[in-house]
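The numbers here are math on the coordinates, done by the rules we state, and not lab data. For clarity, every value in this text was computed on a predicted model and none was experimentally measured. Cβ atoms are built from the backbone, for glycine too; each structure is taken alone.
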Structure I
Amino acid sequence: MTEPVESKPKAQNIRKNSIGWMLKTLCHRLDTDMTKALKQLDLSPGQFAILMALMEREGQTQTEIGNKMTMPGYATTRNIDALEKMKIVVRRKDERSRRIYRIHLTDNGRKIAPNLIETVGRINKELLLPLDVLEQKQFKALLLKVLKMD
């Protein structure tokens, strides 16, 4: 059974004015751009997230990193395994607990950090190009307010 024709414009109007749909579309665009840029650095978005967490603070556990990046445990482990294989991070045993490993950047990891910062900066700048400087500040402030991160 097909739906009545008169409801299609209403449904389309609701979707196009939905904050959720707009945010989802914006996130998809950002993910696509980040994935493309990171591919040039031989990194995935998950690996990038882990590296950013370690650039903020080295020596975190896998669980801490996963929680910070809202990444499930299996994905955190898989991404750290790949970064370790690439010699970008290293696992070190915790001094107080033999069951805990702390994740650290290697010298190679520290060398690529400026490229990561440049990449995320460039993509964020491109994302905000349609907005003037004042609108960019307002947009960021509103996002922080909605996310309760002010």
Structure II
Amino acid sequence: MKVKLICAISSDGYIARHSNEKIQWSKDLSLFKKQTMNKTVIIGFNTHKTLVNELDGRNLIIPTRTDKANKLIKNISKTESECFIAGGGNTNSKFANYLTDIYLTPHPIFLGSGIRLFSTNTINAKTKLENKIPVPGAEGIFQYHFKVLK
């Protein structure tokens, strides 16, 4: 089962200023849509409530604090070969040990503080850059696909 983290981040490593921020700076939404359409996307509660548009065409799972990552992944793997994790920091941390791929789109802004990609230091992994994907319509912005090495 492939478990893929996908996220836009600021140049200083933040995914949002605060848990209620409706992100206006992300320029990779069309790429995100293309990559996640007709897939299962696990998204955090706070991230879900800040969405400007609903993620139609995707099977959304919003885990509770008591849901176990391994059980959710096991259930998804019964019908699918991959799923996406689309944070926030707590959700990304919950699934950190199961990640097979990481798709990061750094944006040329600095937030200075806020919510980090991972809320805790739960990931200790080596990665290999697999691909650099240009973001359509956003000159100079690329998504970086890393393979998590086990």
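For the set I, II, ranking by mean count of other Cβ atoms within 10 Å over residues 80-87 places II highest.
Kirkwood radius over Cα pairs in Å, for residues 48-95 alone computed as 12.0: which structure among I, II? Structure of origin is II. Between I, II, which one scores greatest on mean count of other Cβ atoms within 10 Å over residues 64-71? Max of mean count of other Cβ atoms within 10 Å over residues 64-71: I.
So helix-only ellipticity at 222 nm (-39500 (n - 2.57) for each DSSP H run of 4 or more, over all residues; to 500), computed for just one structure, reads -21000; which one of I, II is that? The read-out comes from structure I.
Which structure, out of I, II, was mean count of other Cβ atoms within 10 Å over residues 40-47 derived from, given a value of 21.1?
That value comes from structure II.
Calculated for structures I, II, volume of the Cα convex hull per residue in Å³ is largest in I. Looking at structures I, II, which one was relative contact order in percent (Cα under 8 Å, 6 or more apart) calculated from, given that it came out as 35? Derived from II, not from the others.
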